[in-house]
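Before anything else, here is the set of structures, which you'll find just below.
Rule-based calculations on the coordinates, nothing more; no lab input. Predicted, not measured: the structure shown is a model, and the values here were computed from it. Cβ atoms are built from the backbone, for glycine too; each structure is taken alone.
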Structure 1
Amino acid sequence: MQTFIQYLTEDANKNLHLEHLEDLMFLYGIDGMRSGINFVRSIRDMLVGKAKKKVDLHVKWDGAPAIFAGTDPEDGKFFVGTKGVFAKNAKLVKSNADLKKYGYSGALADKLKIALKELPKLGINGVIQGDMMFTKSDLNSETIDGVDYLTFQPNTIVYAFPANSDVGRKIKAAKIGIVWHTTYTGDTLPNMSASIGVNIFGLNRPKTVWFDDAYYHDLSGSVLFTPKELRELDRHLSKAGKAFRKVNSRDLKAFMEMQNKLPSSAAGSSFKTYSNSKVRAGEAITNPRSHAVGYYPYFTQWWDTHIASMKTEKTKASKEAIKKEHLKVYLRTKSTLIAFAEFQTHLVNAKNVIVRKLGSGANQYRTFIKTNTGYKVTGDEGFVAVDTDGKTVKLVDRLEFSYQNFTAIKNWSS
C-alpha cells in the first residue's frame with residue numbers, strides 16, 4: 001500500500017496533490033478510515049488542550065497562480081516558475097528572455113516578470129512554493145460594510161485587510177504578495193521531495209515584497225469549542241466510530257479492489273465520483289443508506305450508456321461482463337458499503353464542525369466572495385492538517401466552497 005507522502009509527491013510536477021480527509025478511505029480502505037477519524041480526534045484534542053498527538057495546521061489560501069522560486073542546484077542561478085518547474089523539460093524562468101522562450105504571455109508573463117525582479121531580494125535558500133496573492137495592479141481600495149479595506153482577489157475569494165492597519169500599509173507598499181506553503185529539498189530539481197510548511201523567518205523582508213507563511217495562527221487565542229459545539233463534534237465522532245465497527249474489512253477490501261479494477265475510462269462510474277457528484281451539486285448526504293443504495297442505479301446507468309456507445313457486439317458483450325462482475329461484488333458487500341457511507345457522513349459532519357471553529361480564529365484580514373449583488377462574507381478556503389507521521393489532508397467545507405465556485409465572480413483562470 002502507498003504511504004501518504006508517496007501519494008502526495010508522486011505528481012510529476014511535484015505540486016502537492018492533497019486528498020480531502022473523507023477521501024482517504026477510497027485510497028487506503030480500512031486504514032484510510034482509521035486515519036481519517038484519528039485526524040479529527042487529534043485536532044479535537046488539540047483544540048481542547050488535551051493533545052496526545054501533535055497536528056500542524058495550515059490555512060489554504062485561495063491564490064493564483066502557483067509560484068515556485070529558488071536556486072537551481074545545477075547552475076546556482078535563481079529562478080521563478082509556475083507548474084512544470086520539476087518536469088523533464090523544466091520551465092525555469094531565469095531571465096526575462098525565458099518568458100518568451102517558454103511561451104508566457106499576458107497577465108501571467110507580467111506577474112512572473114515582477115516575481116523574477118523582486119523575489120531574489122528575499123535570499124531564498126533551496127526552493128519554495130506558494131500562492132501568488134497579488135501584484136501592484138491587483139490592489140484596490142474599497143469600503144465594505146462601512147470599513148475601509150485594501151483588497152485583492154487572486155481567484156475566488158476576496159481578501160480584505162484594514163487599510164489603516166500595519167499589515168494594510170505594508171501590502172500597499174508592496175509590488176507583489178505571496179503566501180509560501182511548501183519547501184523542496186534535494187540535489188537536483190527532478191529528484192526534489194516536498195514537505196508542507198516554509199520557515200520564513202530567515203528570509204529578508206524588502207518593502208516591495210509582502211509575504212507570509214500558511215501556518216494557522218489563532219491571533220485571538222479564542223478558538224475554543226463551546227459546550228454545544230463540543231457535544232455536536234463528539235456525537236458525530238461517536239457515530240463514526242460505531243459505523244466503523246460495522247464495516248467488514250474483508251468485504252471493504254473486495255469492494256475497493258473491484259473499484260481499483262475499473263479502467264481509467266470508467267472512473268466516472270466509481271463510488272468516489274458518485275459521492276463527489278453530490279458535492280458538486282451542493283447536496284449534503286443526510287441518509288447514508290439511501291446514498292449507498294443509490295450507487296447501484298448510478299453505476300448501472302453509467303455502464304448502460306457506456307455500453308450503448310460501443311460499435312461492435314463483441315465489445316458490448318465484454319463491457320457487459322465487466323458491469324455484471326462489479327455489480328455482483330456490490331450486492332455481496334452492500335451492507336459494508338452502507339456502513340462505509342454512514343462512517344463517511346459522520347466524519348464529514350465532524351470535520352465541518354472543526355472547519356467552522358478554525359475559521360472563527362481572529363485573522364488580520366476578512367474574506368468575501370463577490371457576487372452579482374455585492375460582497376458576501378465567507379471563510380477561508382479551508383485548512384491543511386499534517387501529523388507527526390507526515391500524513392497530510394485537506395479540511396474543506398466542500399459544499400460551501402463548491403457553492404462559492406459556482407456563484408462567485410472569479411478573477412483568475414489558468
Structure 2
Amino acid sequence: MKICDIPLGFKFAGIASGIKSSGKLDLGLIFSKKPASCAGVFTQNQVVAAPVVLSRERIACGECQAILVNSGNANACTGKQGMTVAKETTEMLARQLGIPVELVAVASTGVIGAQLPTGPFLEGIPKLSAQLDPDAAPVTAEAMMTSDGFSKLASAQVKADGQSYSILGLAKGAGMIHPNMATMLGFVITDAKIPADRLDRALRKAVGRSFNAITVDADTSTNDTVLLLANGASGVSIEADTEAEEEFYCHLERVLVDLAKMIVRDGEGATKLVEIRVTGARDDEQAKMAARAVATSSLVKTAFFGEDANWGRIIAAVGYSGVQVDQEKIDINFDAVPVTLNGLGTGVELEEKATEVLKQGEFTVRIELHQGSGTASYYTSDLTYEYIKINAEYRT
C-alpha cells in the first residue's frame with residue numbers, strides 16, 4: 001500500500017520483534033528529522049498504562065521527535081517494572097537515533113497485566129532505525145495492529161499560497177472502543193508549521209468529532225493515545241485566526257473522522273457501519289447525548305445485526321438519554337426511509353423498505369427531535385456472534 005500524501009521530514013519503520021508469539025509485525029517507529037511541535041489526547045480511564053503516563057509527561061513540553069509503538073502487550077497494570085521498561089526502551093531509541101530522550105513518546109497496545117520484556121527492543125530498535133523510510137507508513141500501521149482486521153491510514157494534501165502541506169494519520173483499534181476513545185492508538189503528522197498550543201486546541205476539537213464519537217462495545221481501555229506532530233518541513237506556516245488555520249482544521253478533522261470510521265467498520269466481528277445522526281435537539285450537547293445513547297445500546301446494535309428495523313429500540317434509547325424530548329415530535333429515518341413520524345410508526349410497507357436499508361454494509365439512522373438546532377453524529381457497529389467469539393478467545 002503506497003500513501004501519496006506523506007508529510008516531508010518524517011520516516012517510518014515496522015518489524016516483527018518477537019513480542020507477538022505469532023511472528024507478526026509488532027514494533028513500529030515514527031521519526032521526524034527535526035523536533036516537531038506536539039499535542040496529545042489520552043485515555044480517561046483512571047487505570048492507566050505506563051506508556052500513557054510517560055508520554056503524557058514527555059509531550060507536556062510541546063515537542064516530540066519520535067514515537068515508539070508496540071502491539072501484543074499493553075504494558076498496563078505492570079507496576080514499577082512496567083514504567084522501568086517504558087523508560088528504558090525510550091532511552092534505547094534515543095541513543096540509537098541520537099536525540100534527547102525527552103523527545104521520545106511511547107505507546108503500547110495488547111493484553112493487560114503481562115510484563116513487557118525488553119529483549120525484543122534490544123534487538124529490534126537497531127533494526128527499526130536501519131529500516132526508516134518515508135514510504136513505510138503502512139508497515140508502521142500494520143505493526144500497531146492487535147485484533148484489527150486491516151491497517152488504518154488516511155491522508156490529505158492541502159494547497160496554500162502556491163505551496164502545499166500534507167496530513168497523514170495512522171490508527172489501530174477494533175474492540176474496546178467507546179466514546180472516550182479506547183484501546184485505540186492514533187498518530188497524526190503534518191509538515192505544516194503550527195505551535196503546540198494551537199495544535200492542542202485543534203486536536204481536542206477534532207477528537208471530539210471523531211474518536212470521541214464512535215463506539216463498538218462501550219468499553220474504555222487503559223492505553224488509548226492520540227498524538228499530533230507538526231514539524232514545519234513544508235515551509236508552510238499556519239497563522240492564528242486565519243482562513244488557513246480553519247482549512248487546516250477541516251482537513252485534520254476529515255482525516256480523523258476517516259480513521260474513526262475505519263475503526264468502527266473494523267469493529268470485532270462487525271458487519272455494519274452505522275451513523276447515528278441526531279438533529280433538532282436543543283443544542284449540540286443534547287444531540288450528542290441522544291446519539292450516544294442510541295449508538296451504545298446493545299439492543300439497537302443487535303437489531304442492526306439482525307437487519308431488523310426495530311425503531312422502538314431507537315426511540316426508547318432517545319427517551320432514556322437524558323435529553324429534552326417530546327415523544328410526539330420524534331421522527332426516525334433509515335437513510336431516506338421514514339419509519340417513525342411524530343413518535344408513531346409509519347406502517348409495515350415502509351418498515352419493509354427500511355429492512356432493505358439494514359441489509360447494506362453502511363447506512364444512517366436519522367433522528368429529528370424538533371426541539372432546536374442542535375446536531376451531532378455518532379458512528380457505531382452492529383453487535384455480532386463473532387464479537388463474542390473473538391473476545392472469549394482473546395488470550396487463548
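A value of 38, 24, 17 for semi-axes √(5λ) of the Cα gyration tensor in Å, calculated from one of 1, 2, originates in structure 2.
Matching task: 1.02 is the computed value of Cα Rg over 2.2 N^0.38 Å, for residues 39-118 alone. Pick the structure from 1, 2. If you can, show how the numbers build up before the last one.
Numbers: 1: 1.63; 2: 1.02.
Traced to structure 2.
Taking distance in nm of label points 7 Å out along Cα→Cβ at positions 103 and 279 as the criterion, the top-ranked structure out of 1, 2 is 2, with the highest value.
Structures 1, 2 were shown, and helix-only ellipticity at 222 nm (-39500 (n - 2.57) for each DSSP H run of 4 or more, over all residues; to 500) at -10500 was computed from 2. Identify which of structures 1, 2 gives the largest calculated value of relative contact order in percent (Cα under 8 Å, 6 or more apart). When relative contact order in percent (Cα under 8 Å, 6 or more apart) is calculated for 1, 2, structure 1 comes out on top.
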